[in-house]
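Bear in mind that the values in this text are calculations on the coordinates, not laboratory data. The shown structure was predicted, so the numbers you read here are calculated from the model rather than taken from an experiment. Cβ atoms are built from the backbone, for glycine too; each structure is taken alone.
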Structure 1
Amino acid sequence: MGLPIPWMRLIIREHKKEPFKGKVLTLGRMAVLANYEEVVTLFSEECVTPQPLDDNIKLDSSSKCNIV
């Protein structure tokens, strides 16, 4: 399953109304159907400042696992 940009925009808007707190449960491996620059642009368009990425997270989506 993956998150296309319109769904990410909806999640960001919901977060603006009521900020998410705590852990998130997902079933399976969630794919983000956008590259890093597109996600940063989306946050900017929605006037939300993204949190910095952990240094252990790869930006290359070609790997099977994005965490080193």
Structure 2
Amino acid sequence: MCAQTEDMPMAKFSFDPSPMQVLVKEQPRPFYHFLTTVCAIVGGVFTVAGMADSSVFSISKALKKVELGKHY
């Protein structure tokens, strides 16, 4: 028979919410950050435009061959 006076294992958690503060600071970015961003955008546009131009050229070349009856 089990006695009721025995200690049962238990875990006790307590949470004490303390006040929190969020501090937001704005710092100006240096000019080279702007230049780097602009160069990245221009380079990306140039690369995508080159890929599109290459694709259009390849497709038009293939269609001309098909029209002339030549096969690859």
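Tell me which of 1, 2 gives 1.00 when you compute FRET efficiency 1/(1 + (r/R0)^6) of positions 11 and 51 (r between Cβ atoms, R0 = 41 Å, to 0.05).
Values: 1: 1.00; 2: 0.10.
Of the options listed, only 1 reproduces it.
Using helix-only ellipticity at 222 nm (-39500 (n - 2.57) for each DSSP H run of 4 or more, over all residues; to 500) as the calculated read-out, with -19500 as its value, let me know the right label among 1, 2. Corresponding structure: 2. If Cα Rg over 2.2 N^0.38 Å computes to 1.15, which of 1, 2 did it come from? Comparing all candidates, it corresponds to 1.
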